[in-house]
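Derivation of every value follows stated rules applied to the coordinates shown; laboratory data play no part. Not measured: the values here are computed from a predicted model. Cβ atoms are built from the backbone, for glycine too; each structure is taken alone.
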Structure 1
Amino acid sequence: MEAHSGEIVKLNLANSKIDREPSLDYFDKFPGGRGLNQYLLFKELLPGTAPFDPSNVVIFGAGLLVGTGAPGDSRLNIDSLSPYTGGIGSSNVGGNFAVALRAAGIDHFMVKGRSKQPVYIFIDDGQVILRDASHLRGKGTLETEKIIKEELKIPDLQILAIGPAGENLVRPSSIMVNTARAAARCGLGAVMGSKNLKAIAVRGRRTIEPKSKKHFQKKVNELITKLKENEFNKKRMKYGVYCYDPWIDETPYRNFQGGLIPDEKLTAKIRPDVFLQYKKGTRTCNNCPIRCWGVYEFQDKNGIVISEALQGNDPHNFAAKLNIFDARDILKAHAICNNLGLDVDNVAGTIAWAFECYQRGILSEEEIDGLKLEWGNSEVVFTLLYKIAYREGFGDILAEGSRRAAEILGKGHEYSINIKGQDLMESLRSSVSWALGTAVAARGGTHTRGAVIEGRLQNLSKEKSQQIFGITDIGRPDSYEGKEKMVHFFERLEAMMDCLGICMFTNSLRVDMVMPEDLAELLSLATGLEVSTDEFMWLGEKVHTQEKCFNVLHRGWTRIHDYPPDRFFDEPIVNGPMEGQSLDREKWGRLLDRYYDIHGWDKKTGWPRKETLLKLGLEEIADKLAKYNRLPE
């Protein structure tokens, strides 16, 4: 099959009705993946829809280059209405599910409605079969995958599933692909759970052929060589995703209370070399030259612990946020979250909120099931993970995320560190470009939609900086000048990487790996349609603006929602090389003005202007926003 000849399949779980249409019909609007997912979502949902309402949809979209042989062509975008924010819920995940879905002839799979009983979906070369999942209720993702493979007698099935957390509508829940790759943030596991959908298993046996196969393969070989020779990637190949010394300037120490970890001896306990001793092997996503999917194993008092796909976020979340400085405890917490279907970022943020409230005397032991929520108590963290996933006792409150937990209890609001309602993973005081990309992200606090790390661009020449970002100097991390242009570049690039299904680790927020011109060439060779680098980035702008419009329509958020939490303005870094550094509200306001200008959005509201939408070919979206009075005056 050709690279852009698959189907869009829509399944209503309430009546088992299936509709199909060619994805090629939409190619002139969006090239696939995240962009087309969100276009379909925008068309489908009316304002006022609730995340757990049967009328909400969840869309699984494989990127346009998935399965073609492009480097890192494994990514699946999952989009819905977020149970955390009520705005766009969007996650991008690796593993090998997306490749099988495209090989089954399906580019986008939309699920709506709610089944009367638990079900899982079996997609067999395009045929969609509903199967009873009552026997899978309450089971973790590891056991769920094992049972489905044994039941269908197909060992090479690719499976995504939710754990008990998603079934119990826990907001910090994820969807797990191949039991170890997390579609995290936004609580999308709970959306699946609200539909009584436990899992989707897929087998696909078609071959996806680029239009210009010979030239496509030549370009792929060039990029794979480049990626393998990159020094940063060599670290990833050795260590896995977590491959760098942590926390040069700032950490989320104890729920973002300060700067660096006070005791350097603690930090030394969780450097990448420490985890390396537990690494027993490597798995890989489709056609990945980097192979960052580590498999870790060790013995603890309860037996063998196997933990897969440790992320750089894990030491950030469990060590710095919760003061846990035993690598085995971090690996164990990660493994528990994978099996329960918990998102490590959101659940660690929620637990850190509870720990700080306990530290400050806001929560009593009676309110928290007699637990002592003391920093560094890993056993309490393990207990809370299970309590949250099964909504037991105090875990039932934490299952709502920190902002809702504070609202339920009527206290502790100032210690809920969230953006747009979603618990935050990222530290924001030490880098303005990192803070901007994170704060303005449509899905609510995330660095994977445009945030920039200046440290990865330090050796960039003035000429190259001007060519890529339109500025001659990227500046110091604490400078506000030109940072909107850097974020704007990566917003568009990452949007298109999600549309094509290419892993962001083939770029890693750097400019010495895969770049827009490379991806535009791959897209052209795969489809036979000539796409220039400028057109490629224009499409990225279109996708990014569409996301913004979804939030404007469904939430009416304005510029105030593009500010970081107060803690990052009011409480400076307390130690280290950037001691005393915090964000500045006045400078942030001027930065937002420039950021909105570069997008063609209204400065007062932060909403896209009608003329901007028309220039991007988003007439339908402009009309819908006008209908609901959501265009700036």
Structure 2
Amino acid sequence: MFQVRNDEPQYAFLNDETIKETNCYGKHIQTVDVSSELHGKSLNINLDSEIGENPNRYKQHGFHFTADNCIGCHACEAACSEKNDNPAHIAFRSVGYVEGGTYPDFKRLNISMACNHCDDPVCLKGCPTRAYTKFAEYGAVLQDPDICFGCGYCTWVCPYNAPQLDPVKGQVSKCNMCVDRLEVGLKPACVSACLGNALNFGVIENTPENREQAKVEIPGFPRTDITNPNIRFQQTRDMPNEMTRTDSMSVKYHKDIKTGVFEPVVDKKKGLQRSWSFDKLRSREDPLVIFTLVSQAVIGAFLFMFLGKLAGIESVVQIVNSSAYLPMIFVLLGMEAVALFLSTMHLGKPLRFYRAFNNLKYSPVSREVAGIAVFFNSLGAHFLAVLVNSQIAGVELLQQVATFFAYVAALSGPIAIYFMHKIYRIEARPFWNHWQVLTAFYGNMLTLGSLITGLFFVPIFMFNNLPVTDILQLVAGLMFVGLVVEVIGHYFHAKHMNVKGREGAVSYYEQVTTFGKTNLFRHGLLLINILVSMALMFVEQVSVLSFIVWVALTLSVLTASLISRAMFYVMVVPTTMPGAFFWKNKGFEEHARETGLASVVEAGIIADTH
């Protein structure tokens, strides 16, 4: 338990005299009934089995922030970091700000934000390891870093940037509501340290003393319908109709005159000049670029052979019945093994990869891992059955086993890609939250899968003087379909982003400016690839010219796929809180790494991000 000082000031103690039954979202503030088995249990804080005497222990608590009072001193940040012993690059609570107007009527609004301990915490559902728990005590959403294996998915789904991924420790941690202080009747450390009396804390919907508002939104605060956050605001000062961020994110907030709500819109602070920005295509998610592309290619290649044989396509039947079929399956297994290795090493704690199966009920990450695992193992079992059957000919049971696992692989592969796409359907990242992700993933499955099958078998068939025209035409046809599917998705995605607005439109702005030339190059390659693959569908004879065209098409498809997938990860703009000029500002972080300032520990920036 937290030790209460003898001279603890009165303002540091909780004081909730009246309690409402429901919150503004219609949810009960009482977390559990008195007769519930959850009632009267210890939180075992620091292995202390004592139970707090707070009379409101089983009621949802939350923060109240009076924006009018915040002076931007960052005392709340310092108190939080000191209590939780956080390193310089991690902050559970941070102060950002937005500003607007012109001199002399210039106004700035500070926002102090930590975890909002939401009614519907998406971090809890998204976490594959089940490191999160929504406790009945105080309604606190707590996270256990010892269970976490550092995938960082919770940092994607949270709209408020509350979970913090520490690349040094390889784990996520976050605000724990200072439950050890709550148990002894004290407010959280950040609240007690606030100099301007801007932060307060108590049972949700209780308006603090000398406060008249308990709003759910202020300028710069993300959407509340995603998670129903337990934070309330007071902001009585009039703000300009347009508020801008001081960080590098191209977002500003425009006031809707009818509703009075500030909506995020594009801030064209970078102008309209197109750039290549190849250096900015690199990110922490580089292993996922390879993992997703390779997995889709391997699944597509196996489906090419399996479904082609099932459909009785003569050229594919010839492939499956050839002596090169078994080596091809071995190559596919090897490719997927490398992809899985990269994906595992992407984790902060790779040796805990097995925990990815812990949340199959809710987490799309767990479901994707399970789907890929079923596909990979069934493909391996199919390989072994075919291998043994090739050594012991005529054993019908082995043939049945090989067929069974081939069916399992053929079914689980596309399902795994579907779950892979569900990982990115995140409300807090509008650029990803579109069906274009599905068309991109399945389009790549068709394009890359058929391409690597052709790359493997065509040289072998040519070496053995076997006809390859039918195989090449089939490969070209499937590539054409895959590329068309991908381009259709890109077209409707761009249209949707512009119409929908908000952070999705900001991502589109980044796409046509920061990565403008790269984007045009990518689309140009896709268009050329469609035309070339369509033309190759009708080539009847293999010649030197057609060979050169195939080589060029292969390089073009691979280049376009890598660029597209890399852009997919770096262009997303989350619905997150505004940063400050130095703190939680992506532009300043890049500057610090370029100039060497990141090597200074006090700067709070990790030098190596990849």
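Structural remarks
- Which entry (1, 2) yields the derived value 14.5 for mean count of other Cβ atoms within 10 Å over residues 146-153: 1
- Structure responsible for 0.90, with FRET efficiency 1/(1 + (r/R0)^6) of positions 90 and 530 (r between Cβ atoms, R0 = 41 Å, to 0.05) calculated and labels 1, 2 on offer: 1
- Looking across 1, 2, the calculation of Cα extents along the principal axes in Å that yields 91, 59, 46 traces back to 2.
- Source structure (of 1, 2) for helix-only ellipticity at 222 nm (-39500 (n - 2.57) for each DSSP H run of 4 or more, over all residues; to 500), computed value -14500: 2
- When distance in nm of label points 7 Å out along Cα→Cβ at positions 218 and 346 is computed for each of 1, 2, the one that comes out at 4.7 is 1.
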